[in-house]
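S.K.: Down below are the structures I want you to see.
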Structure I
Amino acid sequence: MKFSKYQLESRVADLFGYSNAIFFGRARSGVAALLTVLGLSPDTTFVMPSNLCSSLLLAVHSSGVKIELVGVSESNGLPSDLALVDAMKRTALPGLIMPTHLYGFVQPCSQTLAYARANNWFVLENDTLATRACLGGASRTAFGDALLVSFGYAKTIEAGGGGALLTNDRSLARELQKQADSFILLDDLAQQAENDFMLLDRYLRNTPFEESGISFNDREKLLFTRAPNFKFSFPENLLEPLSLAIDGLSIKVDEKRRRIEMWNHFLSPFDDVLLRPDIDYMVPWRLIRRVPGIRDKVVYALRQVKIDAGTNFPPLTTSFPSLFQNQLNAAADQWGLEVLNLWLSSDYGAEQMLQTAEVIERVLLDSL
């Protein structure tokens, strides 16, 4: 069955328990639109986790607001409730705070919400991985004044692109729609520009100075200079894949949970070395382990045999040392250095999981 854009917006809004959904070409386009509509002055602050992608940071930075990073826990990659509250208390004016559900984990933040409500902070709930979606009779637990969800590559609701902002505020929804209507269409040229920027960002993060000859400050300047456009409208060709993604969402999440259990089985002999996060998955994104000391050796060995092992984003202080020179956080650094990601796709069955375990065992033995 084909759905119109309006019908799909209603489906997405209802999935999270909101009355309005506004589609954008990218999730970060929605953030840019929101900051424009809210009209935050340069003296107000946007509070966000320390370990996120550069593109989102650049979209926020382009609005001209101050940015306060909140260091994530070294044991789960999320900011604590108290850390978010402390960040708000450090600022003189109310601003925008973005509690973020990373990696499929959800951190309780009742104190954050209480302080935000009492002190006129806008709460943007970042749920790009759809951990708060109502699936299989689960209760709707989203809480933001607005909620951000993504439909991009490797997201839980994967349509190949796009994103949405959800809200119960009709006036805000109307203004966001005006912004969305004014944005340029996400097309192939825009996609290529974003891909080129992603490759540049990855190269700068992963290539030492001895090889690239590019200092940390020059890397930061390159990211600002080469940053692509952030303001895109939602293309019609994504309507059908988005509809299919929503139709198959419960099945997809159940399959991810099954593969988590499979990975847990094959990696259980190394539980004392491959450390599990201290939060359970709400909606799994990847199989995540911390590997203190030898993470990079494990990743290299797995990639040598075509196992697509991944790492998480380092703290934004790494890519933007001048912008965040006074916001270093040891726990955020540690999380960025230790995390190992393994995929939950159908490409990784029992045979690949067994091979992964064998490679990890060899690395561990070589490291003794």
Structure II
Amino acid sequence: MQVAEGPASGRTIVASIGFAFVGFLVTAGILHATIRDPLHLHADIRSEKLFLLDQLHGKVFSAAFGSSHVHNGFDPRVFDATLAGSAAATRTANMAVAGGSQSEQYVMAQQFLKQLQSPAQVGAPSQPCVVMLELLAGVNFTNDHLVHPRAINIYDWRTTRLISHFGSAKMGLIQRTGRIGYALVAMSLHYANVGMLSNEIFAPPLNEETLTVQTENDRRGQWVGPASAAYQPTLKTMIRNAPRQPTISPGSLLEGNALMVQQLAAASAVRHVSFAYIVMPGLGDLTTGLDYPDQVMVPGPDGMLEVPIINLARADRFPELYKAELWYDEAHLDETGAQLGTRILAEQLKKWYAAHGGPTPCG
């Protein structure tokens, strides 16, 4: 006689769920171990920059990182020409990524430093290796990028731990919780390999138009988009209605800013790398601005690192930069504005080195 089976007990259900969860973790771990460096999985905009980094390997020794403010606003050609003949002379690339964040500039700078060769190794003249980081880049990506490869592929535990240090007591609980919560969710998706396997097998092609814009005329990564004449009246109105002098308040540095430099210096394949933080300008600086110290001290592998802070977001100091014809929109310089802004940046950095000494040649 066949006995009818009754409903599964609660213990059986819990055990089944537990086994399924363990199986998922094991499968995810096996897949994760078989995938190459997730940073090199395709992610729009960033993949093109990593391709350029490979092409420039052994040809550049310094680079600027950050978001679209740097991507558009830093011209390596002008930077190098302005520093030519000084102790800070170097050959530079623009490795910033539009829509970027502190998390992304961290992994991009880390990748740059891991592949960096000293000038002596490739027969180039002795020179400093300078890593320039955008001080005010957003900590995480925007919410619409949470399930995008740009976030999922880079939020390992090291990146997530770094992001946890980008907070302060001045921030509200919701803001602090949101920052670390975003990173934790992205990290869970990273280790669950969401989309990584398909990305490995069916990698989309690089955007050839993007590569062309960023490489023609020796731009070395700078993005130059079409100017919009239609936006000029808005920019002129903003400038015309701005107060005669902006309100300046103290800017604050976060623990994560120093920790990022410390970790990057430790990861470098080349000794004596120099670092600098840059604050990029925007037309909002006409109304309010932040005042930062001219440097921050960071423990490094060879002693304390003096990291200059070059603040271009001061309309009261650099009024020549705040003209409508130099901007695409209120947040991004156009090509002519980038040339002027980059020249000011290089001149300010040169002055800083003249006052503080250095930079030390890398190698």
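Just so you know, all these numbers are worked out from the coordinates, no wet-lab data involved. Just so it is clear, the structure is predicted and the values come from calculations on it, not from any experiment. Cβ atoms are built from the backbone, for glycine too; each structure is taken alone.
S.K.: A value of 1.5 was computed for distance in nm of label points 7 Å out along Cα→Cβ at positions 275 and 291; which of I, II is the source structure?
M.R.: For distance in nm of label points 7 Å out along Cα→Cβ at positions 275 and 291, the value 1.5 is produced by structure I.
S.K.: Another question, then. Of the structures labelled I, II, one was used to calculate mean count of other Cβ atoms within 10 Å over residues 59-66, giving 26.2. Name it.
M.R.: Checking each candidate, the match is II.
S.K.: Given a computed value of 22.1 for Kirkwood radius over Cα pairs in Å, which structure among I, II does it belong to?
M.R.: Going label by label, the one that fits is II.
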